[in-house]
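So, here come the structures, one by one.
Just so it is clear, none of the values below were taken in a lab; they were calculated from the coordinates. Because the structure is a prediction, the values reported are computed rather than measured. Cβ atoms are built from the backbone, for glycine too; each structure is taken alone.
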Structure P
Amino acid sequence: MRQEPRSPTGNNTYTEAGRTFHILPTAEGYDRIGTASWYGAKFHGRRTSSGETYDMYKLTAAHPTLPIPVYARVKNLENGRSSIVRINDRGPFHGGRFIDLSYAAAVKLDMVKRGTARVRVTVVDKSEASPGSREHEERASVDRYFLEAGAFAHRDLAHSLSDDLRRNIDADIVGEVHIVQVPDDPLYRVRIGPFSDRTKAARLQALLTFHHGAVPQIVKE
């Protein structure tokens, strides 16, 4: 099986949440069924276990024991959708889940709203994820519109605004409120979303402006 060289970080035995995890000696033949979850804007721009920067718009995933990096096909057994992801991070560590997908991968599997799904994970050859194939590790063309409600030099101020938004606006209308800090940007940005298109973001922008006065900016990443 043709794979990338192992990352110099993230491939040693480690302890998390009171459990010790031993990295599998090989990924070859790995084929498992279990529960998947996903992680998004809260971790966008942070360092992964491999040392790379987490990008929620790339087709990546976290797994507790597979060698990293490695490629795997993840199939949502509830709707038949699938995606090839590059595993470059560790997790998840609770809730009976065995793989944590990026936002982009979760969109492809249509599991964002529900949060979890029963999936089959099969390790594949790197060639299946090459740029010449249908699926590869590039930024996915998924919806990526956000409303930026504020940007702060101090995290406490960002938390205060995000808490206020969650308290005073219907979550079913607003969606997720995130505090995001991206590389080379010292500010903590409070963002609402993501939205499937600019029109939906603009509708909420108008609603927030009418009720709260301030005009959040539409951001496309």
Structure Q
Amino acid sequence: MEVTIGNRTCRIIERGIPEKAIYLVSEDEETFERKLKDLNDFVLILYSTDDWNRDLSPWPYRMNKNFDFAGKGIETRRWLVEECVKYVRNKYGNIRHYPCGYSMAGLFSLWCFYEEDVFAGAGSFSGSLWFEGWHDYVENKKVRDTSMVYLSLGNRESHSRNPVMAMVYDETVHQHEMLDNQCTCCFRLNEGGHFDNVAERIADGVRWLLAGDID
């Protein structure tokens, strides 16, 4: 079903009596209906944004003329917490909340998890963890030991011709090391590059956060 939350139209998949809420930057409702059909007691909120580099970047970063990040993620994060999470709380009560996303949305989801106490974990699927400043940002961050975080990456993503983006494997391993010592953190290396089997990779991560397994 579609609902308007704040100034955004969201698609919602609801099963049973929700115990967990997944907030996912995606519009691929059909794949998630199929991949999660055997699971119950969750709500999945799908939302989108017009410009990922602008609206999901945690702070400004100009890599080059083709990749300029405006750092407007704070505005998207504010909507997510003050509008979307509030909507879910009002409708479903006291449940656990997990922001999730692919690529820049994966970076954004981890940042939201670190910055907002309301989140019980996050899913970062092929997250843009090469982003300038991210390595140092996570160095001294602490999370609750009850948190659940899912990280994934394609095994050919580090072969990027862009030397900054090619750092993604090392930075994802670093992210896993930081979290694995503090909470439950799954890191899965998938076959392929950044644009291979995107919907399936996302669904695997969402499934793990909901049920602790991968179909």
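Computing relative contact order in percent (Cα under 8 Å, 6 or more apart) for each of P, Q, which one ends up highest?
With respect to relative contact order in percent (Cα under 8 Å, 6 or more apart), the highest-scoring structure among P, Q is P.
Check the numbers for FRET efficiency 1/(1 + (r/R0)^6) of positions 39 and 79 (r between Cβ atoms, R0 = 30 Å, to 0.05) across P, Q and tell me which is largest.
P
Using distance in nm of label points 7 Å out along Cα→Cβ at positions 47 and 71 for the comparison, can you identify which of P, Q gives the largest number?
P
Can you say which of P, Q returns -9000 when helix-only ellipticity at 222 nm (-39500 (n - 2.57) for each DSSP H run of 4 or more, over all residues; to 500) is computed?
Q
Of structures P, Q, which gives 14.1 when mean count of other Cβ atoms within 10 Å over residues 23-30 is computed from the coordinates?
P
Consider the structures P, Q: one of them gives 10.9 for mean projected area of the Cα convex hull in nm² as calculated from the coordinates. Say which.
Q
Compute FRET efficiency 1/(1 + (r/R0)^6) of positions 63 and 199 (r between Cβ atoms, R0 = 41 Å, to 0.05) for each of P, Q and report the one that scores greatest.
Q
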